[in-house]
Each structure stands twice: as C-alpha cells, then as structure tokens.
Structure I
C-alpha cells in the first residue's frame with residue numbers, strides 16, 4: 001500500500017451508491033424473481049467502470065469497485081460459500097435503540113434493512129464459487145486508470161459469525177475457523193492480483209452492542225480476540241501491506257451511546273495482521289477519539305485511515321474541517337502514517353443509503369480538497 005510520503009493520500013471504506021437499475025435488479029434477485037445472469041454481470045461491470053470514473057474524477061487516490069456486485073458487505077458470501085442453508089433469527093434491535101422506539105421503527109423499517117434475510121450455518125462450510133472474487137478483480141482492473149491503486153471489500157470471519165447463527169459446528173471457535181479457511185480463498189485471490197483487500201470487521205466494535213450488550217467488557221474482548229485470531233489465520237499467507245481492515249460501530253442513524261470506546265479495543269485491533277486500519281472518526285460519537293493516540297503508540301508498519309467524512313449525513317464537510325481532522329492524527333502519529341478516509345460506506349446494503357448519491361461524490365471531492373490543504377501545512 002502506498003504511504004503519504006509526499007502528500008496526504010485519500011481513500012474511503014468501499015461501498016458507494018449503486019445505479020437505480022442495478023438496485024432494482026438486485027432486489028428482484030433477492031426476492032426470487034428470475035434474473036438474466038449474463039445481463040446482471042454486464043451491468044455490474046459497467047457500474048464498476050462508472051463508479052471508478054467518479055472516484056478518480058473526485059481525486060480519490062485509492063479507489064474501490066463500490067461493492068457493485070454485492071447485496072451487502074456480509075450477505076454476499078451466501079452466493080459464494082456452501083453451508084449456509086438455514087435461517088438466522090433476525091436482529092430485531094440494537095442496544096442504543098431500545099430507549100427510542102420511534103427511531104427504532106425508522107431504522108429497522110429502512111427498505112434495504114427490511115429486505116434482509118440472514119442465513120444460518122447448517123452444514124460444513126466450503127467454497128462453492130472460487131471464481132467470484134476473480135470476476136470482481138477483473139471488473140475492477142478493467143476500470144482502473146494506469147497506475148491507480150485499488151481495493152476490494154471482503155467480510156471478516158468474525159462478522160459472518162456475528163450475523164449468521166451457527167447450527168452445525170460444535171464450538172464457536174470451530175465455526176470461526178471454518179469460515180476463516182473458506183474466506184482465505186477470497187482474500188488470497190484478490191491480493192494475488194495486486195489488489196488490496198479490505199476486511200470489514202464490525203464484529204470488533206458493533207458486536208459489543210449487538211451480541212454482548214448484556215455482558216462484561218472482558219467477555220466482549222475475549223470474543224474479539226478470538227475473531228482476530230481467526231482473521232490472522234485466514235490471512236497468514238498474505239503480505240500485511242496488501243491488507244486493510246475496517247473497524248465499525250454500525251452504519252445506521254442511531255444514538256450510538258452504547259458504542260464501545262475505541263480505547264477499550266485498540267490494543268486488540270493492533271494485533272490484527274492488516275497494516276492499514278480504517279475506522280470511524282468523524283461522527284459525533286467518535287470524533288473526539290483522536291486524542292487516544294497521544295497515549296497509544298502506533299505499532300511500526302501500521303497506517304491509520306481515520307474517517308474524516310461522516311457516512312450518514314448529507315452535510316458536505318468543509319475542506320478546512322477535513323484538513324483539521326487530518327492534522328490531528330498526523331501530528332500524533334506522523335504524516336506518513338495517515339491516510340484520509342470516510343467513516344463507513346455509502347451503500348452498505350442494497351437500497352439502504354442515507355446520503356444522496358450526488359452528495360457522496362461532492363463529499364469525496366471535499367475530501368481531496370481538505371487533504372490538499374493539510375498537505376500544504378504538513379509538507
């Protein structure tokens with residue numbers, strides 16, 4: 001992965017607005033309506049080309065395919081892996097929404113969220129479609145300008161285990177490692193072709209107020225540690241320079257007052273093999289946490305990608321504010337160890353998008369402008 005050696009580089013978390021016609025087709029596929037697979041593949045390829053062009057026009061340094069082929073950052077795996085033929089009990093609440101019933105109905109009534117169907121593991125997990133990741137790489141590479149650095153998203157073993165109930169393996173550890181072995185095929189397929197893989201890890205933060213809200217912090221940390229060990233197992237054959245991870249507290253419009261503080265998990269996050277760490281740092285519950293890096297030493301080789309763009313608000317951040325946010329981190333951990341990013345994605349689930357698509361591209365343009373301001377101050 002390139003470093004900010006001459007100026008502050010920019011990226012984002014991965015998912016971006018999908019075209020309306022692609023959304024309609026993906027909804028139809030989810031609901032069992034027959035869809036022409038060839039036409040869907042062709043539209044996905046053209047959508048990737050469109051989103052890469054928009055990212056480069058906005059000046060983004062490290063781009064993605066926008067997750068055009070995926071219905072969500074986690075449920076896409078049921079099209080690529082066997083062993084998930086059951087049905088999980090739907091997640092019906094998050095701890096921070098319990099005291100706010102009107103907001104709870106709004107969040108869980110979102111068109112994208114209400115269509116979700118989460119499977120359960122009911123058999124041995126094996127790779128059904130080992131070529132799927134290669135197809136994603138081909139679509140992305142076909143769209144990339146020469147010399148453009150890029151990444152693809154992939155679900156972490158821990159987030160799959162968080163949302164897909166285990167009805168087959170004797171222990172959670174056995175379940176996690178079965179997922180890890182299967183997902184390693186995807187991680188290695190992407191990185192083998194020189195594309196960075198971003199491993200999405202809401203399990204390391206959001207998992208606290210979904211699954212462990214009634215448990216102690218120590219219990220949650222033990223679970224997070226196990227998830228990280230499984231992730232490290234899955235990526236053991238990959239250069240950490242080709243690995244990026246995203247730590248997320250949940251990309252939804254909730255109060256988030258039950259979020260686990262970053263300081264309570266950052267030591268665990270640093271144990272993960274990926275060198276680059278993207279995390280929420282712009283929204284009102286986490287914007288203050290830059291201060292922890294005054295006391296927490298950044299391990300050698302690690303790169304921080306703090307979110308300097310909020311992912312659930314239609315405000316376009318002022319470039320001066322973006323520059324200030326970048327400077328806070330650069331002053332603490334060194335400018336070469338910082339890349340500017342977004343809090344989370346802008347198309348996390350098909351049909352779920354709080355930010356207007358045109359505003360997304362304007363936000364990314366502001367990101368580039370803010371990074372340029374910070375670069376003039378830092379270099």
Structure II
C-alpha cells in the first residue's frame with residue numbers, strides 16, 4: 001500500500017514529531033506532507049527531507065519561522081495537498097492535519113494528539129494568556145476561532161478511524177467529534193534512558209516554559225520550602241519571569257542538551273510535573289530513569305503515573321498543593337522501588353508503539369479492501 005503521512009509542522013523535536021518519525025519508520029517509503037518544515041530539524045529527527053512536501057505557507061513572508069501568524073489560513077492550506085496517488089493517509093493531528101481531503105477509495109486514519117485545544121477545552125485560557133480576553137481584538141480573535149471550530153468538526157467527518165494518544169484524549173474526541181476511537185500510547189525512546197539508584201538531594205522539573213505548564217507555580221512552591229532544592233530545565237516565553245521569582249534554593253538552567261537533562265533526571269529524588277497534559281511524555285522519561293514523579297492528578301498523568309507506586313498525585317495546580325505533595329513524598333520517598341518504576345515506563349516503549357500502529361493500519365486496510 002502506498003502511504004502518505006500528514007503532520008501540521010516539523011519545526012522542533014517534540015512529542016508529535018517523534019510520533020511522525022516512528023510512523024515513517026514503519027512505512028519507510030511513505031511521503032510526508034506538512035504546512036512548514038525545518039530541514040535541520042528533519043535531519044535531527046532522522047526524517048528524509050527529500051520525502052517532505054511543504055505548503056504555500058513555507059513560501060510566505062516569515063512563514064517558515066512565524067507560521068502561527070497564518071493560523072486563519074491553516075484549514076484552507078491543509079486542504080490543498082494533492083493526495084490522489086495514495087492508498088492510505090495517516091495524519092498525526094493536534095490541529096488541522098486531519099482535515100486533508102481524501103477520496104472514497106482511500107483510507108484515512110488519524111492519530112489524534114488532541115482536538116484543537118485553543119478552540120475547545122482551553123479556549124478561554126488561551127485568550128487570557130494572549131491578552132485577548134477583552135476588547136475589539138478579542139472580538140476578532142473569538143470570531144476567527146469560532147470559524148475554525150466549525151471547520152474542525154466538519155473535517156472530523158473526513159477521518160475513517162481515529163486513534164487517540166491516551167484515554168484522556170479519547171474522551172475529548174468523543175465529546176468534540178462524537179466519534180469512537182482506540183488508544184495507542186505514543187512512542188517513548190525508553191532505551192535512551194537508564195535507571196539510576198543513587199539519588200541526590202534535589203527535585204527536578206523540565207518543560208517548555210509556557211503558562212499552561214505551571215512551572216511558575218512549582219517555583220513558587222519551592223520558594224516556600226527553602227530547605228528543598230529544585231532544578232528547572234527548559235526555555236520559553238516565561239523564562240525571564242521564572243528566573244526573576246526564583247530564590248536561592250532554585251537553579252534555573254534554561255535549555256540543556258539531552259545528556260545534561262538525562263543526568264539530572266537520573267539523579268533527582270523526584271520529578272515534579274504540574275501540567276494538565278493530553279498525555280505527557282516527560283514523566284515517563286523520568287520514570288525510565290527510575291525516578292518517581294510528583295504529578296498533577298488530572299489528564300494524561302492519570303495514565304502515566306501510578307499513584308503511590310511510581311509517584312504521587314496532587315490535585316490542585318497551586319503552590320500549597322505541591323508543598324503538601326512534597327511533604328508526603330519526603331515521608332515515604334525511601335519506599336519507592338526504582339526497578340518497578342522503570343518497568344512501568346517500559347510499557348510505553350517505541351517498539352510497542354510501532355507494532356501496535358502497524359497492526360492497526362494493516363487490519364483496517366484489509367477491512368477497507370474487503371468492503372470496497
């Protein structure tokens with residue numbers, strides 16, 4: 001079968017990009033279509049750039065770097081890809097990738113990371129964070145997102161089968177699109193992480209420093225625990241703000257290469273994770289190092305962290321709730337079995353993902369051929 005893979009963009013080495021790389025490994029002859037792509041990022045991911053097809057946004061002024069300013073064009077542009085020559089189309093979608101146009105004799109399977117969060121479940125949060133909650137600009141933004149919301153539902157009819165990246169997202173797909181789906185957890189490169197048994201006296205958090213990750217809340221919590229050390233790894237719009245409020249027991253390291261992040265993950269007494277994520281890969285990477293996770297007990301964390309076995313939950317995104325969780329962890333931290341934590345992480349391996357995706361696509365393609 002001739003396969004096309006669709007992704008919104010390939011401009012960073014993130015979770016959805018690693019999913020695309022894994023799918024392209026399963027189908028090495030597949031072509032890859034995306035709104036914009038960075039050649040260096042593709043090479044870093046191990047994606048053959050000669051197979052990557054980009055959209056007109058790549059050619060627009062600042063399109064390759066400031067592509068998000070063309071958001072109103074995304075639905076139109078994704079529909080312009082000519083996919084007539086393919087038997088199977090696989091979209092890796094968190095925004096508009098699932099909206100590509102296919103014919104009745106083509107099978108479209110969408111691996112959905114989430115319905116578009118900024119037009120659905122995080123609509124008001126995004127408006128507030130972008131300072132668009134009030135005023136004329138707010139009116140324009142709300143109208144634009146309203147139009148995208150209508151298109152998003154319409155385009156969901158084009159998908160033959162949905163795969164969710166977690167049961168959490170599966171519920172959202174059911175709520176938003178009224179579609180059933182199966183869950184196949186995304187690929188985590190467990191083999192790149194090794195467990196470490198000699199933990200040191202510090203906690204770790206790492207993510208892109210954007211508001212919804214709640215790293216500032218974690219920092220404020222540790223500001224109130226001067227006897228507890230926290231290391232923060234990551235960069236992003238909130239970097240200066242977080243650096244400014246951090247007290248002396250908190251080390252803000254900014255972006256760090258993989259080897260440094262891995263070393264800190266291995267040696268931290270616990271990893272602190274406060275985001276309400278669709279899935280959340282980094283807590284699994286921490287657990288692959290044998291490191292317990294203190295996680296916000298909502299969203300994807302409920303599927304990746306086992307309470308009182310591979311970590312602890314807290315239930316409010318507040319400093320007080322994090323302080324309470326750290327206090328509870330200090331009392332029982334020595335009882336965690338690092339090998340058990342590692343074994344749990346191995347359930348999310350890349351090999352498992354590739355096998356499940358391949359089997360699912362082959363099964364659905366065979367069914368599709370029988371019903372043609």
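Here, each number is a calculation from the coordinates, and none is a lab measurement. Note that the structure is a prediction, hence the values are computed from the model and not measured. Cβ atoms are built from the backbone, for glycine too; each structure is taken alone.
Per-structure values
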| quantity | calculated |
| --- | --- |
| For 17.1 (mean count of other Cβ atoms within 10 Å over residues 262-269, calculated) the corresponding structure among I, II | I |
| Comparison of I, II by relative contact order in percent (Cα under 8 Å, 6 or more apart) - largest value held by | I |
| Entry that produces -0.36, -1.49 once log10 I(q)/I(0) by the Debye sum over Cα atoms at q = 0.08, 0.15 Å⁻¹ is calculated, selected from I, II | I |
| Structures I, II, by distance in nm of label points 7 Å out along Cα→Cβ at positions 78 and 198: label with the highest value | II |
| Read-out FRET efficiency 1/(1 + (r/R0)^6) of positions 118 and 150 (r between Cβ atoms, R0 = 35 Å, to 0.05), computed value 0.75, structure in I, II | I |
| Which of I, II yields 13.7 [Kirkwood radius over Cα pairs in Å, for residues 126-173 alone, calculated] | I |
| Identity of the structure behind 3.1 (criterion: distance in nm of label points 7 Å out along Cα→Cβ at positions 214 and 246, calculated), options I, II | I |
